[in-house]
Structure I
Amino acid sequence: MYGGNQRDRERERESKSKDMATISEYIKFMPNLLDFENKRIYFKKELKKMKRSVNARPLVLMIRRKEIFMDAYSQLHYLSPNELKGKITIEFSGERGQDVGGLTRDFFIDLSREMFNQNFGLFKHSDNGSSYMPNPKSYVQSDHLSFFKFIGRVIGKALLENCNLECYFVRSMYKMMIGQKLNFKDLEDYDNNLFNGLDWCLKPGNDVAALYECFSTSLDFFGKTEEIDLIPDGRNIDVTDENKELYCERKAYYHLYKECQK
């Protein structure tokens with residue numbers, strides 16, 4: 001009798017696991033199948049299931065508020081993904097009090113604000129003024145790639161700990177995070193002036209040849225202008241009514257993706 005019940009429970013768990021896998025596939029390939037609230041509920045359930053299976057030591061972080069970014073980076077960036085899943089506890093230097101959740105929430109909010117500190121040069125404001133995008137010139141910071149990886153881990157850790165972040169990215173960033181393809185419309189909140197200019201080119205009746213544009217773009221690298229080809233030998237290929245759609249596509253793709261790929 002006991003053995004039969006055990007087998008029944010195992011079959012039930014296997015069935016639930018298959019059902020959840022099926023739901024995951026549906027959400028991935030048909031994202032509009034569920035509304036946002038149901039997606040959120042499903043995501044929260046998956047996080048809870050992950051936390052129950054965590055087998056990692058607790059993380060106790062000693063943090064100076066004025067050095068929160070570098071203190072957090074020095075203590076977290078080298079940890080393995082499994083180690084990062086450990087329960088986090090925050091101790092702020094020079095402050096008394098036990099972390100029962102409030103200090104951890106403060107930590108993630110303050111850290112997320114510091115991520116966009118212009119002294120680090122990692123992000124810049126988009127044209128809408130309320131969201132951020134990677135700074136193409138972040139390479140002046142020698143550790144910029146390591147910092148970006150750390151920021152991604154912080155976002156993941158905040159989700160796991162159910163903590164908020166003041167972290168607002170342009171639409172194209174979120175699409176790249178989940179593997180969705182970018183399109184021309186994504187340029188609108190990234191660089192509105194460029195979007196409007198390219199949108200004008202695409203409208204019937206507008207003479208793009210009068211702009212004397214070619215398949216290249218010019219970028220300023222600290223006072224030095226560099227011409228970048230959008231297609232092979234693009235600087236020698238004029239934009240015409242026949243190829244303007246390709247030009248707008250390649251220009252948008254370059255600024256949304258290639259410009260900050262490094």
Structure II
Amino acid sequence: MTDPRPCRAFLVDIEGVLVRDKRYLPIAGAVAWLENLEARGLPWCLVSNNTSHAPEDLVSDLRHAGFPVTLERLVGVLGLGAQWLRQRGRRRIHWLGRPALADWWRGQGFALVGPDDCETVVLGVNAHLTVEALDAVLPALHDRQVELLCLHRNGFWLDDRSGRRLGPGAWAAALAAAAPATRVVTVGKPAEPIYHEALKRVAAAPADTLFISDDPVADLVTAARLGMRTAFVLSGKFADCSVLGTLDQEQWPHIIGGSLADIDPDGTGADAPMKG
């Protein structure tokens with residue numbers, strides 16, 4: 001598919017687009033690509049499902065890698081999750097994500113409590129999450145019908161060795177099956193709230209915006225449904241286009257490139273392959 005519309009604003013995923021994995025080493029050409037946008041004054045921001053790093057630490061790691069990033073350029077699920085909880089007066093949470101982020105949640109004004117005393121169960125990535133920890137929240141979810149805030153629905157993520165680890169989407173699906181009456185809320189991709197927040201951040205209409213990601217299923221389908229153009233890069237989760245076979249052809253990205261460096265901000269880039 002091609003689209004002649006010029007792009008005025010850019011929403012960019014982090015892992016698999018700017019950096020390969022949790023080591024935060026830049027993918028070739030990615031730093032220069034963002035620096036080009038910055039130098040030209042084009043609106044852009046990073047749209048991230050990251051729940052392994054506090055936002056300030058994530059920005060610090062990216063800056064250390066050479067990217068011209070500030071907190072104002074980051075729209076992340078941790079901030080959106082905290083906002084969602086505050087808006088509903090939820091202060092007591094049971095955190096099933098990475099333990100190192102416990103102090104971040106406390107710094108945001110939340111009390112981290114056990115599952116028997118929580119108002120919301122909050123789920124993020126956790127390489128060491130156990131079945132026992134999931135079992136422990138079942139009474140809250142099944143019996144008290146406490147809401148489950150799944151910060152994002154990624155089925156897997158890449159660790160600091162590029163190994164695939166089960167993500168919050170997989171754990172949320174298991175918990176929802178065990179507690180079907182519980183409401184599962186998602187603020188990150190592929191749910192719409194993070195996309196709307198990112199569009200507000202760059203002050204652009206969807207039709208003027210290009211969303212770039214390494215995950216056409218979890219990230220780009222929603223972006224396209226909201227009216228954005230989409231670009232799929234093969235530098236992260238998927239090394240080829242075979243994943244597109246899981247989508248209807250009308251859901252395929254507008255642009256495909258080997259990496260961010262292949263995406264021309266002034267043009268349409270490579271055409272999406274046709275089924276054959």
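Things to note:
- Structures I, II were compared on percent of Cα pairs over 18 Å apart, for residues 127-190 alone, and the highest value belongs to I.
- helix-only ellipticity at 222 nm (-39500 (n - 2.57) for each DSSP H run of 4 or more, over all residues; to 500) from the coordinates reads -7500; which among I, II: II
- Each of the structures I, II was assessed by volume of the Cα convex hull per residue in Å³; the largest value belongs to I.
- Of structures I, II, the largest value of mean count of other Cβ atoms within 10 Å over residues 183-190 belongs to II.
- Test item: distance in nm of label points 7 Å out along Cα→Cβ at positions 167 and 247 calculated as 3.9, pick one of I, II: I
- Structure responsible for 22, with relative contact order in percent (Cα under 8 Å, 6 or more apart) calculated and labels I, II on offer: II
Only the coordinates and a few stated rules stand behind these numbers; no lab work does. Small disclaimer: the values here were computed from a predicted structure and weren't measured. Cβ atoms are built from the backbone, for glycine too; each structure is taken alone.
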